[in-house]
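Below: a set of structures, written as structure tokens.
Where a number appears in this text, it was derived from the coordinates with a stated rule and is not lab data. The shown structure was predicted, so the numbers you read here are calculated from the model rather than taken from an experiment. Cβ atoms are built from the backbone, for glycine too; each structure is taken alone.
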Structure 1
Amino acid sequence: MILNRCPPLCGISSVNNPLVIILIAVAVSPCCTRRGHADAPIPVAHRGLLRHAPENTLPAFSACLELGMGFELDVRTTKDGHLVVLHDDSVERTTSGSSRSIRDMTLKEVQRLDAGSWFDPAFAGIRVPTLEETLALVKARKRSSTIIALNVKQLTPDGETKLVSLIEKYGLFKESFAFDQNAETSRRMKTLNPKFRIGQNVSRQSLDDQMKEDFLDVFLLTFAPTREEVNRLRVRKKQVLFNYAGSGDARRNQVVWQQVHAAGIDGMLTDYPLECRSSWRTKQP
């Protein structure tokens, strides 16, 4: 197996690299972590720091952990049954590979690909990570409370068992949850281990029905909730997140950022976690 090249900063060697500068700043600025406000929401970086590092790679995830943030990732299965982290079914957009489906490639073939150069030459040689490599990184590097959102794109029944087993192996039941899988997959994984947490995107229109069903552990709200709506979920011991992922000015609305902060959410899925964290820290007493 060809593993990701992962020196202390996971393949980022130049001190002039912007990502290294970010991490150095965190080391000397304790207010940048969640410890600054014990009840502050956790920014959950969509595909890692996708605007600052190659999406869904160990450097992007490592930076999130060092910054005290959570992250979202995408889970797919290779031809030979390994769980890897990749958004698209095809490897073409985010690697040096051609338009082949990940489902038609073995892990060995996938890990020959360069998953960093497309973003910036500074990330040359970065590989598509396995889910296990990613979870091992979380276990070793998380600085404080975190949220790991596992967006299930494509799993086989055997992959469902592997996913639950990996979360158990690294002791990350409290930090992680799976979402976007169908209801049958969710129930099978919950049966495998009741501690395995299930999330789902929930609209305001479906909120009452989902609360009555009482199956979900994590409510990934697609609307900006009120304090009353958050409290209703908290009474039921649910984790409350706001899904604000996506790019563009509509997803950088600081009024909305402050609104959901005031509502008391646990975290927010966003493409702009650094800006959001800065906004929350500046506006709060």
Structure 2
Amino acid sequence: MNFYLSAVLLGLGYASLAMGIFISMRIFSIPDITTDGSFTLGGAMTAVLMTAQHPLPLPAIFLIAFVAGAVAGSLTGIIHTKLKVNALLSGIIVMTALFSVNISLMGRSNIPLLNLPTLFDMVTFTNNTVLQRVIILSIIIIVILILLSRLLRTDFGLAMRATGNNENMVRAQGVSTEAMKIIGLALANGLIAISGFLFTQQSGFADISMGIGSVILGLGSVMIGEIVLKLLRIKKIAWHILGAVLGSILFQLILAVALSQGIETNYLKLVTAVFVLIVVSIPNLRKNKI
């Protein structure tokens, strides 16, 4: 039972990542590769601040990780909108730069967080360690989900969503589409950095390579959520954000089932890539049949 609870725990840890990918990929249609760097940045900031001589409170570290990710995302947005660089290339440039930033922040490739207090020690709900972590992470993700869904239903949020749908119309209404993109990418990468913060809390370490492949995990989660919502014929934005969260959990559960069937951990990245390929291909295959 704890094996599958651990998969749910991992899915919750990546849920904020999925929400960030949802904003960049689904609202703005921007394939933002900054993800790999901002995820690691969130984890690096967390580890450095937790192991400092005078560590900050965890809520403060949470906010700093979000701001750091938002700065990274805004840089991608500025390069894309102001310097007119392709969105994909903009993300690659910032992601590459973040590798040096992250390794400089950490001072080494790995920082262990052994015997340090974490989010999971702040309040006790149960003696089952895994279930305790699931409950704490569920509360955090629910709060983020509610705040994000409310934001996207405000006038500002509607302007962001409209920018992704029809830039010319939004520009005609006097709204700066460039500003919307910069803020949107900042928000997306802030959420991704929070995921790095949560992952570091769960795993007990930060590693320079922890963000590799995170964009694939986020994309797979969003696609799984969308498939479920299409089957249920649900179109409300709040449900789509929830779909990304549920997709993240389902993704990790599917990988857990694969591991339980005897697949070696060496092939887990391959299984992940193949699974995401299948999930991404399903909508196109269905269209061709129609």
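Each of the structures 1, 2 was assessed by distance in nm of label points 7 Å out along Cα→Cβ at positions 93 and 189; the largest value belongs to 1. Given a value of -25000 for helix-only ellipticity at 222 nm (-39500 (n - 2.57) for each DSSP H run of 4 or more, over all residues; to 500), calculated from one of 1, 2, which structure does it belong to? The structure behind it is 2. Quick one: Rg and Dmax of the Cα atoms in Å, for residues 85-220 alone came out at 16.7, 51 when computed from one of 1, 2, so which one is it? It traces back to 1. Looking at distance in nm of label points 7 Å out along Cα→Cβ at positions 197 and 277 for structures 1, 2, the greatest value goes to 2.
One of 1, 2 was used to compute relative contact order in percent (Cα under 8 Å, 6 or more apart), and the result was 18. Which label is that? The read-out comes from structure 1. The maximum of Cα Rg over 2.2 N^0.38 Å, for residues 61-164 alone over structures 1, 2, that is, the highest value, falls on 2.
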